[in-house]
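Enquirer: These are the structures in question, set out in turn.
Read-outs throughout are calculated quantities, based only on the coordinates presented, and are distinct from any laboratory measurement. None of these values were measured; they are calculated from a predicted model. Cβ atoms are built from the backbone, for glycine too; each structure is taken alone.
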Structure P
Amino acid sequence: MDLAPGLEVVRGHLTPAGVGILRLEDGLALLREPPPAAGFDAAVEVAFAGPEGFAGIAFAARDPAWHELVYLSPGGEVQYDPVMNGSNTWQLYPELRGRAAPTGGARWRRLRLQVRPDGVAAYVEDAVALVVRPLRAGSPDGRVGVWGHLPCTIRNLAVTPATGPLPAAPVPPAPSCGTVTAWRLPDGTPL
């Protein structure tokens, strides 16, 4: 299904909701052409149908089961989530979460990413919300697009050449007592 020029739905449900507006429900849509591997900027505006949901930008997409996400929730959480072999892994990276002001439901919010070979920076309304170094997939190679879980609406996806380096990473808060901060699988364990 092709809802916008160059945008291909690879999973879930995306429907037109007006000129240049897509309604997503558990969907992933990727641009047919990948951006430059040397880095790029991507931006999108998101709004939510209610108090729950997630919407954002997918990048480094090799296929629907292997990509990276940065998404926003109505409560203002910004999350980095590497999807590996079809599994969202955000639970393994509690330190890779940022915060922005709550979105308040249907209000449009702008999410912008700077994606570089050494990491990604996420901005909400032009304020830095999260900086991740390094990318868990190892590189930004692959397609870019939009992702949403639960009802949400997306408009104005733009992907442009890289403009400047990533900002310095903010100092993360100390993990709460009992948080597993490092783990290792035995050699030869399949992923």
Structure Q
Amino acid sequence: MKQVQLIVILIIISTISVVSQDNDVAQYFDDKGLSKVKYLLKAGYDPINGEMSGNAELRLGKFIGIEFGLGLVSLGSQNKLYDDPLPEIASTGVGTDFRSEFRVYPYWGFYEKAYISMMGRLNIFNGKPFYDIVWGFGYQRPIKGRLTYDISAGFGVRMFKETVTIIETYEENDSRFAFSLLLKLGYAF
């Protein structure tokens, strides 16, 4: 009989705790609107590529975002990345960088904590296009209020056409590894 009473008491207690969870507790937690963030504006630096950039990230869904960026790239840093320098670019100067990055936040949702990404990037060095496809991962968090930091790393491939002269001049496709390490400071809207 005592076992039956114990089982009934446990069922009643567990039912009460389940019913109490139906209350809306959101009113007790004020995240200052961070859960409703739709986009972020960021300033970034890539020490590997010598790049300074401006970026905007937009929320596409609860776990998905897309980031667009525009930046200036040091040609000197680009030439130091490879044993064989990139063809037809100056050893000093500045190039431009345009990119879009598709992000998935698999666990916590946009825009917090870890994400995986795929980035397409167009670099223009001395008027010559270089195309990068980079797969990466990163971590993004609010620092204080709406101020955020974002750090990401990636690797991929850089594709370009190279002018070659042997007997006659022609263009051939070439590729190299591409690396990325981005450090960003942003503001959530």
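Enquirer: Using semi-axes √(5λ) of the Cα gyration tensor in Å as the calculated read-out, with 25, 19, 17 as its value, let me know the right label among P, Q. Please report the intermediate quantities before stating the final value.
Expert: Values: P: 25, 19, 17; Q: 51, 19, 12.
The read-out comes from structure P.
Enquirer: For FRET efficiency 1/(1 + (r/R0)^6) of positions 100 and 164 (r between Cβ atoms, R0 = 30 Å, to 0.05), find whichever of P, Q sits highest and give me its label. All intermediate terms of the calculation are to be shown ahead of the outcome.
Expert: Numbers: P: 0.90; Q: 0.45.
The maximum falls on structure P.
Enquirer: If semi-axes √(5λ) of the Cα gyration tensor in Å, for residues 68-107 alone is computed to be 28, 13, 8, which of P, Q is the source?
Expert: Of the options listed, only Q reproduces it.
Enquirer: Additional query: Identify the structure, out of P, Q, from whose coordinates distance in nm of label points 7 Å out along Cα→Cβ at positions 44 and 132 was calculated to give 1.4. Could the numbers behind the result be given before it?
Expert: Numbers: P: 1.4; Q: 0.9.
Only structure P yields this read-out.
Enquirer: Determine which structure produced the value 2.8 for distance in nm of label points 7 Å out along Cα→Cβ at positions 52 and 84, calculated from the coordinates; the candidates are P, Q.
Expert: Numbers: P: 2.8; Q: 3.3.
Going label by label, the one that fits is P.
Enquirer: To which of P, Q does the computed value 2.5 (distance in nm of label points 7 Å out along Cα→Cβ at positions 92 and 116) belong? Mind dumping the intermediate values first?
Expert: Numbers: P: 2.5; Q: 4.4.
The value was obtained from structure P.
Enquirer: Comparing relative contact order in percent (Cα under 8 Å, 6 or more apart) across structures P, Q, which is largest?
Expert: Working: P: 28; Q: 18.
Largest value of relative contact order in percent (Cα under 8 Å, 6 or more apart): P.
Enquirer: To continue, here is another question. Can you tell which of P, Q yields -4000 when helix-only ellipticity at 222 nm (-39500 (n - 2.57) for each DSSP H run of 4 or more, over all residues; to 500) is derived from it?
Expert: Q
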